[in-house]
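Below you'll find the structures, each written out as structure tokens.
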Structure I
Amino acid sequence: MLNAFVLDGEFFDVLTTIDEGIVKRVAEGGCPHCGGPLHRGDYPRKPRGGWIAEAAGAFDSRFSLCCGRDGCRKRATPPSVRFLGRRVYVGAAVIVASAVALHVAAAAAIRRATGIAPRTVRRWLGWWHGPFTKTSVFVAICARMVPVPARRDLPESLLAGLDGVATVRVEKLLAMLAPLTTTSVADGSRFVRGAM
């Protein structure tokens, strides 16, 4: 399904717009610790995407907020559809490369197909098939999908359960995974729903 799949600048512009909407909604809610005002306090990122997501190199910062009240100053980093937690690679590259690797056995073929080191992609597959399946996000996704995604085929089985062309499916899956991208904003999924 995702062979010869390249994510272009337009795709990443849409993700940036969604992330901007999420940041705005989180900022409107105030500091989760003291209720003070939240101000932009983005921090630099140098994301990778392999050749399937070269356009993601334009993401030079992770959107974040910082409390403006003296004595608090705690950070509130909103959920993101561009980044998948603290990984160096953008979320879309993690999803697409992992789905491609399910069908490609040879290490050289994985690198040719994605532009990402095979060892890295295999580590991601280990996350999809192990720790990810124990998250509340995975449980919530499974509750919404019929049939339930096959664990051995993650993330491809998640993509197959979504509607739309391949880029729209990746975008939808990134939105579902967004609550995993932060621990400083509780119930991150409600902010994502409001921004899409």
Structure II
Amino acid sequence: MDDSVLHAINGFLFRHDPVEDGVLLYSNASQALFLLLVLGLVLLAWGPHAAAIRRAGVAAGATAAVALLVTQLVSRAVDRARPFVADPTGVHLFDNHAPDASFPSDHATAAFAIAVAICLRSPRWGVPVLLAALLLGVSRVGLGVHYPSDVLGGAFVGALSAMVLWLPPVGPLLDRLADRIGDVLRRVASAIRPRSPA
């Protein structure tokens, strides 16, 4: 099943160059996009829901860090070869990639950790991010750098990390940290805001 899904998606991209170009672009930019999303939620939250949005951003960043640490331990223990290494003639590789361990996918881990952490605190923001994480997971399979089970494993670690860090006592601690960051940002903004002449 793993191989058949991999070859179906990978072969589709090989036969549809314009789609492959867009998928490759998104996959390569995804780390920066998800990082900018988290920073934006933390630093640029405004309006009546600013506290909830900032809490989601702080939780997303913390969850991604924890989940990626877990996947590093798992990948060293499992040491699964990437598809383009295991099947160099049957899997098309569309970009240069290190032949390091494949399971679980770091990209999927971080993306789903961020998405689920945001969903738990702000579903309105979280659902589009969850769709973006799903698209990223499919793209990693299509590009030949991961098996579907690598992506599912990463998604599981990311989602589980988000749920664990949502529960007490860690969840409330992260929320308080986000609130303190909000207080600091408000003080900084008021200090640099130009004062109207008397």
Re relative contact order in percent (Cα under 8 Å, 6 or more apart): value 28 computed from one entry in I, II; matching entry is structure II
Given a computed value of 55, 21, 15 for Cα extents along the principal axes in Å, for residues 44-115 alone, which structure among I, II does it belong to? I
Comparing distance in nm of label points 7 Å out along Cα→Cβ at positions 100 and 132 across structures I, II, the largest value goes to II
Comparing I, II on mean count of other Cβ atoms within 10 Å over residues 84-91, the highest sits with I
Structure from which 33, 14, 4 was derived, semi-axes √(5λ) of the Cα gyration tensor in Å, for residues 52-91 alone, options I, II: II
Structure with the greatest value (metric mean count of other Cβ atoms within 10 Å over residues 36-43, set I, II): II
When helix-only ellipticity at 222 nm (-39500 (n - 2.57) for each DSSP H run of 4 or more, over all residues; to 500) is calculated, the result is -26000; to which of the structures I, II does this value belong? II
If Kirkwood radius over Cα pairs in Å computes to 17.2, which of I, II did it come from? I
Structure (I, II) behind the derived value 22.1 of mean count of other Cβ atoms within 10 Å over residues 156-163: II
If distance in nm of label points 7 Å out along Cα→Cβ at positions 20 and 60 is calculated from each of I, II, which structure is the one that comes out at 3.1? II
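Rule-based calculations on the coordinates, nothing more; no lab input. The shown structure was predicted, so the numbers you read here are calculated from the model rather than taken from an experiment. Cβ atoms are built from the backbone, for glycine too; each structure is taken alone.
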